[in-house]
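J.: Multiple structures follow.
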Structure I
Amino acid sequence: MAHINRLRARFAPYTEVIYPTVTTDVIEVGDLVVVSSNKAKPASSITATGGSAGTRLTAVQDGVADVLIGVAMSSKPSTSTPDIRVAVRGVFELSCAALQSAAHVGDAIEISGTDDATTGTATPQIVAIGATNPIGKLVKEAAIGDTTLMVELIGLHVKIPVVAD
């Protein structure tokens, strides 16, 4: 799927933070964004190798769930390092493969991925229904065949840390 700059925020309010970037990455408006070494990177920077395709996809989904910061609200080309705005909490319309069954409010959402037989890679603008490594939850019913989902995301920046007893 070709990247497109697409503002995905659907309901106000949403919370934004500013993150620095690295030179080599391209980030489009609407990309799911992760943090690595305190820099924003597209979710597609999360990859996994070894094992079966299913194992690689689960590793990618887990990797994204652990470091997701939100949805890019500004873009950056690969030739510069501007700070970008990232919505770390809000409701967003995200793409998905055509649903094979209806999805319901409250269903968990995971990032989708691709696999080329050796490497699993996260897709920066596509999600799927799934509760193993959730990054958000569905806020609007979705019917069989739908290719977009209304999802509430809460990024790493606003998650409450676990405190040991």
Structure II
Amino acid sequence: MSATVIAYAPPVEDRVAAAWQQRRSELMHDWLRNRFLPRLQACLAAPGAQASPLLFERFQATAHEWPARSAEIRALAEDCGEVMSPRRLAENVAAALDRDTAAFIRSTAFDLWALRSGILQALADVGETCDAADAAYARWAAEPSPAHLRALAARCERVASAVAILPARPGL
């Protein structure tokens, strides 16, 4: 009887995870945290909630991007479970095994990760916060009032918080 030795070597460069992380960074930091929310907050910080026409114009120039960016945030969350899961890291090990055992290892790796990390709830939270922000955006777009702008800001802050919880790197 011979023993099977399984050597695990993590990928030197996981291009899929790196691309996901880049998308997350561009959405969260480049757009949501550094463009959209600051412009929105500047409008809200104006005395009497009456933003100067220039501040409001700058926000509106960014605000029209919300529907497309919301869809990107949802796609990012949908991809997260597959891209950041240790199931991908188990591919090197699984390649040396029979099909059933390999499927079991991949499935178990995902299940353990989901249990330990709470990722399924985090992904659901991203979807729910996007739904709420989309509704707030629609109300504001239909009737641009300070109250609707405050509601939009609160919902978009929750989206940013929900996305921030997503894992920064793959694995357990």
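Any read-out appearing in this document is the output of simple, stated calculations on the displayed coordinates, not a laboratory observation. Everything quoted here is computed from the prediction, not taken from an experiment. Cβ atoms are built from the backbone, for glycine too; each structure is taken alone.
J.: Suppose helix-only ellipticity at 222 nm (-39500 (n - 2.57) for each DSSP H run of 4 or more, over all residues; to 500) works out to -3000; of I, II, which structure was it derived from?
T.: I
J.: Looking just at FRET efficiency 1/(1 + (r/R0)^6) of positions 107 and 147 (r between Cβ atoms, R0 = 35 Å, to 0.05), which of the labels I, II belongs to the structure with the highest value?
T.: That would be structure I.
J.: Please compute mean projected area of the Cα convex hull in nm² for structures I, II and give me the label with the greatest value. Walk me through the numbers on the way to the answer.
T.: Numbers: I: 10.5; II: 11.7.
The maximum falls on structure II.
J.: Starting from the value 25.5: which structure in I, II was mean count of other Cβ atoms within 10 Å over residues 27-34 calculated from?
T.: I
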